Structure I
Amino acid sequence: MDADAQKRAAGEAAAALVQDGMVVGLGTGSTAAWFVRALAARGLDIVGVPTSKATAELAASLGIRLGELGETRAIDLTVDGADEIGPGLALIKGGGGALLREKLVWEASRSCVVIADAAKQVKTLGKFALPVEVTAFGHKTVQARICDVLAEFEIGIAPMLRRRDGEPVTTDGGNLIYDAACGTIAEPAALAAALKSVTGVVDHGLFLDLADRALVGTPDGVVELEP
């Protein structure tokens with residue numbers, strides 16, 4: 001299977017975990033979109049809590065009933081993709097620009113399943129640039145503070161403001177994203193805490209101790225991983 005087929009297989013396997021009557025967190029990105037499509041095809045009576053406007057539009061177009069975070073009962077299961085899956089199911093997320101809403105939904109869920117193609121599984125996090133969501137106001141000052149934090153972890157490359165067609169990318173929450181090319185993240189938990197302590201940093205793409213299992217599409221089928 002190619003990467004897209006692996007994503008689809010993982011998404012379909014995750015959709016099979018959903019039961020009638022559940023409240024389900026709906027992730028963002030190309031792999032999560034396969035899950036949403038497969039979930040809609042099952043025709044279950046569920047409520048979906050989307051992690052982005054794009055996911056909300058896709059789910060609504062497929063007939064999935066939607067609810068707002070905090071206005072439904074507890075989320076039973078969230079299924080979402082990842083940009084990297086490291087040891088212990090430590091993740092880098094945020095390539096799709098929805099990391100804050102994703103993390104809010106993940107943290108409100110009883111169970112979280114990450115889905116991905118085989119290329120996303122890595123031995124050490126960091127090859128994929130770490131997204132850091134920051135306030136638009138004073139973002140250049142925040143960037144300088146992020147640089148100071150990265151330097152403490154011997155990461156010397158300044159984070160770059162994410163742009164599309166030459167313009168800064170704005171998240172659904174009106175924030176900006178800086179991408180930090182870390183190379184290797186030797187201490188994910190320490191870096192996560194240090195970044196979160198910076199005034200102006202809304203959140204970052206390190207998702208640690210949140211995934212209960214991973215469903216990874218491979219050329220030989222879907223493989224299940226646990227922390």
Structure II
Amino acid sequence: MDISTEKIAELVKRTLLEMNSAQKAENKTSGGIPIGISNRHIHLSQADLETLFGAGYELTPMKDLSQPGQYACKELLTIIGPSMRPIENVRVLGPVRKASQVEISATDSYVLKVKPPVRESGSIQGSAPIRIVGPKGVVELDEGCIIANRHIHMSPSEAQAFGLKDGDYVDIDVNGKRRTRWFDVQVRVHKDFRLEMHVDTDDANAAGIGNGFIVTIVK
């Protein structure tokens with residue numbers, strides 16, 4: 001018997017919902033931490049935003065991210081390094097920041113021929129230079145290109161439940177298709193954070209995992 005496209009879509013949707021519910025249940029019972037995968041992206045200062053898009057320009061929110069107050073924007077930009085091989089359609093994340101920052105993966109760095117350090121987001125002093133190209137202008141960052149370190153967002157109550165505090169470092173077991181262990185993962189605690197570990201696309205692909213996959217702290 002043939003199955004209609006609508007039926008297939010309904011079955012897929014139901015399966016995904018069941019998987020998501022199972023992951024949430026595992027998270028509650030095992031003390032696991034859901035993964036959020038960060039693709040390359042850009043944070044902009046207001047001054048650089050206006051250089052790239054024009055005077056008085058404001059970001060256009062498109063989708064809320066998992067961490068409250070953070071959102072993906074409709075704006076896309078091009079980044080260029082010493083190789084002069086551009087990476088296009090790099091998403092801007094909001095809201096604006098005090099200083100612009102470009103977060104890429106190690107794979108991206110080989111394309112761009114830049115040498116970004118592995119850093120906590122916002123720690124850009126002495127990091128790699130990068131060029132950002134927009135529809136109305138170009139921004140030359142003397143520093144600001146990094147590979148974001150692996151880190152876990154937690155609320156104070158979640159940190160208390162894990163017996164951790166802001167600035168701690170933990171090791172993480174990843175029982176994915178390619179079982180591995182991540183060392184020295186930074187814990188970041190704030191009242192506005194929600195429990196989630198952030199890794200980049202290189203880490204996720206190497207471990208064979210996707211968004212929402214549950215990892216555990218090594219006791």
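Laboratory data are not the source of any read-out in this text; all were calculated from the coordinates shown. It should be emphasised that the depicted structure is a prediction, and the values quoted were computed from it without experimental measurement. Cβ atoms are built from the backbone, for glycine too; each structure is taken alone.
Worth pointing out:
- Mean count of other Cβ atoms within 10 Å over residues 45-52 - structure with the largest value, from I, II: I
- FRET efficiency 1/(1 + (r/R0)^6) of positions 85 and 117 (r between Cβ atoms, R0 = 25 Å, to 0.05) - structure with the largest value, from I, II: I
- Structure (I, II) behind the derived value 12.9, 36 of Rg and Dmax of the Cα atoms in Å, for residues 61-124 alone: II
- For 1.00 (FRET efficiency 1/(1 + (r/R0)^6) of positions 53 and 165 (r between Cβ atoms, R0 = 35 Å, to 0.05), calculated) the corresponding structure among I, II: I
- Volume of the Cα convex hull per residue in Å³, for residues 93-156 alone derived as 117 - corresponding label from I, II: II
- Among I, II, structure where mean projected area of the Cα convex hull in nm² as derived comes to 12.0: I
- When FRET efficiency 1/(1 + (r/R0)^6) of positions 133 and 189 (r between Cβ atoms, R0 = 41 Å, to 0.05) is calculated for each of structures I, II, structure I gives the greatest result.
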